[in-house]
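Structures are listed in the sections that come next.
We did not get these values from a lab; they are worked out from the coordinates using the rules stated. All figures in this text were calculated on a predicted structure; none of them were measured in a lab. Cβ atoms are built from the backbone, for glycine too; each structure is taken alone.
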Structure I
Amino acid sequence: MKVVSSSLPDVLIIEPRVFGDDRGFFFESFNERAFAEKTGLRVHFVQDNHSRSGRNVLRGLHYQIRQPQGKLVRVTAGEIYDVAVDIRRSSPTFGKWAGVGLSAANRRMCWIPAGFAHGFLVTSDHAEVQYKTTDYYAPEHERCIAWNDRDLAISWPLKGEPILSPKDRAGLPLAQAEVSP
């Protein structure tokens, strides 16, 4: 496993060691010991999530104000543009974002720590996204930041308008959102 820094020091890109031959491939999608050795982080995952979305579906920017979730995100079909926004008010990178292309072909994963908002845009015909979380989903604590917040100025690789859920259409600008201390 190789760990690559993103534009934000706490958001990490994980490149697994892939073993392939004419039969196909094999890789460990998560190994707690190797993850801790390479990242210096000890994490405990409590929930796995799996979504499937079509082209131009944009999900996010989601976070939980209580029970914040660290996420290890990977794509098992198709490709996405994955985005993390630092919403920790006391952080020197508060309000900054990092984006990375994740796909079934490149097999990269993205570590998004607790205290970050997360979202992604599907850039292929469809994508299946799987992610592990460090805390349970708590809908009463879930919040959403506007994907198109002008102050964040995220460079989404959009062709046309994104397909959004009602919840994502109602996202607030970061300046008005409830965030971590």
Structure II
Amino acid sequence: MRIAVIGTGNIGGTLGQRWRAAGHDVVYGGRSGGGQGPGGAPVLAVGDALTGADVVVLAVPGPVVAEVIGPHGAALDGKVVIDAANHIGAAEVSSHPAVTAVAPGAHYARAFNTLGWENFQDPPPGAVLFYAADAGARPAAEELITAVGLQPVLVGDAGAIGTVDALLPLWFALVQQHGGNRRVALRVTQ
């Protein structure tokens, strides 16, 4: 799978490295292309990174998502878009409105936004990642969550984004209760 990770910070860089290690073709998208990103994957201008990508992962700060993807709606249409960005403090935490505004034909998934990057780099045994996804995004989201070393747990389609986003303040509270230890994740038992 060719994956365009938009953003090279802790989340995007960690995910990109894990996916490359799993055999996926990863490129990073940034405001200006050039050079190598985390793990040696090329950093391209956003538009160039989107060319040929099967999956696009939004791993930039939530407040800049609309600005970053705005000029690239046509390139996002029909692609799987995994939204890992958080608009902390905003009424809408996800980037779903921004994605659907510019690329109504994109296959949307909300994932990788409720755990710290440390849990993607070295997942705790048995940890799960709750996600929401449209039917067209579900197979890719599950494959990429599994490739990171987490168990994917579908909460529902895009209508369940709020349920996924509600786990973010829970995770922050658990981190605080554990003295700032960000290697806190959830497990499902049956």
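Thinking of I, II, which structure, once distance in nm of label points 7 Å out along Cα→Cβ at positions 4 and 100 is computed, gives back 2.2? Don't jump to the answer; show the numbers that get you there.
Working: I: 0.8; II: 2.2.
Structure of origin is II.
Looking at distance in nm of label points 7 Å out along Cα→Cβ at positions 68 and 116 for structures I, II, the greatest value goes to II.
By the measure mean count of other Cβ atoms within 10 Å over residues 28-35, tell me the structure among I, II with the highest figure. That would be structure II.
If you line up I, II by mean projected area of the Cα convex hull in nm², for residues 44-83 alone, the top spot, with the largest value, goes to I. With mean count of other Cβ atoms within 10 Å over residues 52-59 coming out at 17.5, pick the structure among I, II it was computed from. Traced to structure I. Quick check: -1500 is what I get for helix-only ellipticity at 222 nm (-39500 (n - 2.57) for each DSSP H run of 4 or more, over all residues; to 500), calculated from one of I, II. Which structure matches? Considering all the candidates, the number was obtained from I.
When relative contact order in percent (Cα under 8 Å, 6 or more apart) is calculated for each of the structures I, II, the largest result comes from I.
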